[in-house]
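Coordinate-derived values only; no laboratory data. What you see is a predicted model, and the numbers here were worked out from it, not measured in a lab. Cβ atoms are built from the backbone, for glycine too; each structure is taken alone.
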Structure 1
Amino acid sequence: MPHDYRQDITQHEQELALARQQNDRHAEAEALSKLGTAYYMVDESSHALDCYQQAILIARELDDKPLETDQLLNFGRFYWRSKDYDQSLQYDIQALSLARQITDRKRERIILGSLGTVHSFRHDFAEALHCRLQALEIAREIGDQDSIGQSLVSVGSAYNALGEHQRAIQFYEESLAINRLLGSRYWESRDLSMLAGVYHQMGNNQKAIDLYNEGIIIAREIDNLRFLMGHLNGLGYAYFFSTDNERAKHCFEEALQIAREHGDRRFEAQQLHNLALVSNARKDRDVAIGHYRQALAIVRERGDQREVASTLNQLALSYFSAGDHQQALNLHMQALELSRQIGDRDGEHHILYSLGGMYKQLGNWEEAIAYYKQALAATTEDSDQSLYAFCFSTLGDLYAELDDLALALDYYQQALSIFVAKKYEQFIAPLNQKIDNLRRKLDDDAQGDEPKNA
């Protein structure tokens, strides 16, 4: 059964009342901290933030450094969940400094793990790896097998994000071996999911399917619905990329049913997105549009403006595929305006890229180029680097079509530098082929322009 955070709220409110009745300021801060986390898990962000603010004031009043460290970490996690990664990073750095000041190695390991997560969401995977390796070193120093397993998975994830898939597999398999030795079916299920994800990224979808199915068996056995939904989600993607749309649809529908039965609105919206993806692949445009509209209603209800903008963008792409280009443009513009309004540069980058693609398909290369250039300008360090590279690559394609070969070559080379740096191996060879073809054409043109001897 999913965790009942409403029950947690009731319990922590009782603890808070008792602490205040007994004038136990430390217990009061602890209860506020737990209450804040429970509020956040039920999407009551303002209440969560208020609890954390009260808790840190008490910690500082008591000059309780460990308690203050925990509250700084709570703020970091709060802003991470709110996708304000800059704020999250600042709080985690403060927490790390304090943990080191009081020589608390356990807290230092936890905070380094949190910093690694924030850096990962900022797409700074090298720094994420640096933090996670430090956390692993501390976990091994302490000798806590659970912490070692957690850190191994985190390091594996960092290597995976850097494109070093084999190294990621090594770390995931080491964690899996530890958890099987400890008899921890919970973490074994998690490790199987992580391994499956890497094999899926490597294009070995059958191996991913086998691992996800192992994980599903364990998740059902231990009655962990969160893991079960995650495995079904991953399995659906593995089937989808194996072009088995029927099985993908079945997985996403089962995950959707579980999410609805247990009131997980966030995951419900995600599965509706997935089902729309399958429907678009089957060219069931009206069905896809229906799924996106249901997802849009949920994210609007939850007040997640970033997800609203993202869903509007996906809905626009479905309308475009259905041939309703004006509706697609209207929705794209709504998404773009919202992303700019809330300062979501990464979302803006994605929407501008989608607009460029729309005009490219319509044959309006001038507008396409303008939007792709805007997408490049909107790129930040948090942006998806693969999409950044695709902007350069697509601009290269467009300028090649316009016979501006020198400019096309420049854009191709900028795309290639990103693909190489990020180890996106599957894109390097095709782009090198384009570059070679372009260079030959430039050489031929140069030879044709040479003056003939009299």
Structure 2
Amino acid sequence: MNKKEYYSNPKNLTNLFLGLVTMVIITISSACEQDPSSLGSNLLPDNIDYHYDTTLSFIGNVYEEEPYSTYNLTNYSIGVLDDAYFGLFKASYAGQFLPTTYYTKDSTVTTFEVDSLTMFIAVDSIYGFHDGGLKFNVYELNKEIEDEYDSDVDLSTYYSAENLISTGSGFSGDTLIVIRLSSDFASKLIPTDPEDTTYKNVTNFLSAYNGIAIIPELVSSNGEVVKIDFSSEDTEMLMYYNDSSEFSYSLGKTTIKKFASYTNDFTGSGAEEYITNDTTINDELIFLQGISGLSSTISFTNIDTWLVDDSAYSVIGAELYIPVYKDEDFETLYPPAKLYMRYEYEEGSYSFISDYYDFLNGRGVFDGNYDEENGYYRFLIPRHLMQILNREIDGYTIDLSVVNKSIFPHRVILQSGENIKIKVTYTKH
């Protein structure tokens, strides 16, 4: 599998008029709604010829993301979402569980008369149609969890239908998933031999129990995706025994091995035609999806006309606006709060564009936020555009992505082509 690298390009870039440009960019960034041609005019010398341009154009393209590692992450999502535009997304989970108390001998555990066994999973957030149309099935794993997994792992090879150990599931408000587990599985957790040492230590316990898989099932509606919190004290498997006692199993200890399977089926979806078409043709709609699935690029189409001679550029301002396409589920499947940009500086290797990298390090303003009132995302990219114009970067393509996409399942459809606008203020010398 082709693995992509993501890190900041260490190349030391020198820009003309750096001190002047930095001052003006700060002024521009703090005055979003003004005409870029007039911003900071009181800071600029009168003997320099400034240009204001809105003619740069773009095409957009949609592509399927590569699988990525889901082994021992801090956050996971579980659920199924049937989306008219993004197709069928399914997020399943597998992990170990461990007792919170160990005994030198199991003579104590063998005295447990089990009343019930219930799994509680703390909910961080819910995305989708929260209307009871999803249930959670739990299976006992039939083989050990290993040390590395990608999001395209076939989780079905780790359990079989006869290993179903759940008897029902539901939500307790918006804060907990509650899954009832079978009495047969509960009994299996209790050794019959008082001299048994299963509960003596972690190694002994994991030699007896491989773990569990949580597999969501869509029973009605269009489903939902739940971000779960394994670090919460509320996430546990709780055994009630001897009428009034409790024994807890942890699902979230740092020593517990865990992973997720994220699958997408775009068959019949609104995105399908854009995934398979000619990449030299503009995709009128482009798609971005959190966790796993679709991403998109935009590429300058006419920037070559700026590169016909050996002139150098100082880009004072570059404001890029990409409008959102609001489908019928937009209010429920609301867009991500922020997007970021990167570029491919060599095959398979990506870097944040300089403006976003500066923002992450507290040195600039990138924006990338969704403007709900105006229905677009705005990006401030003067440094990246200047690097293209001064031939410090070869490619004209920008890769769009959702911030914290491995955590949040949000999706958004953007309008491409002539709908994308950019305002550029620059000098040429």
query: From 1, 2, which structure was relative contact order in percent (Cα under 8 Å, 6 or more apart) = 27 calculated on?
result: 2
field: Identity of the structure behind -2500 (criterion: helix-only ellipticity at 222 nm (-39500 (n - 2.57) for each DSSP H run of 4 or more, over all residues; to 500), calculated), options 1, 2
entry: 2
- request: Using Cα Rg over 2.2 N^0.38 Å as the calculated read-out, with 1.21 as its value, let me know the right label among 1, 2.
  value: 2
- request: Could you figure out which one of 1, 2 the value 0.35 for FRET efficiency 1/(1 + (r/R0)^6) of positions 93 and 229 (r between Cβ atoms, R0 = 30 Å, to 0.05) was computed from?
  value: 1
message: If FRET efficiency 1/(1 + (r/R0)^6) of positions 117 and 405 (r between Cβ atoms, R0 = 30 Å, to 0.05) is calculated from each of 1, 2, which structure is the one that comes out at 0.30?
response: 2
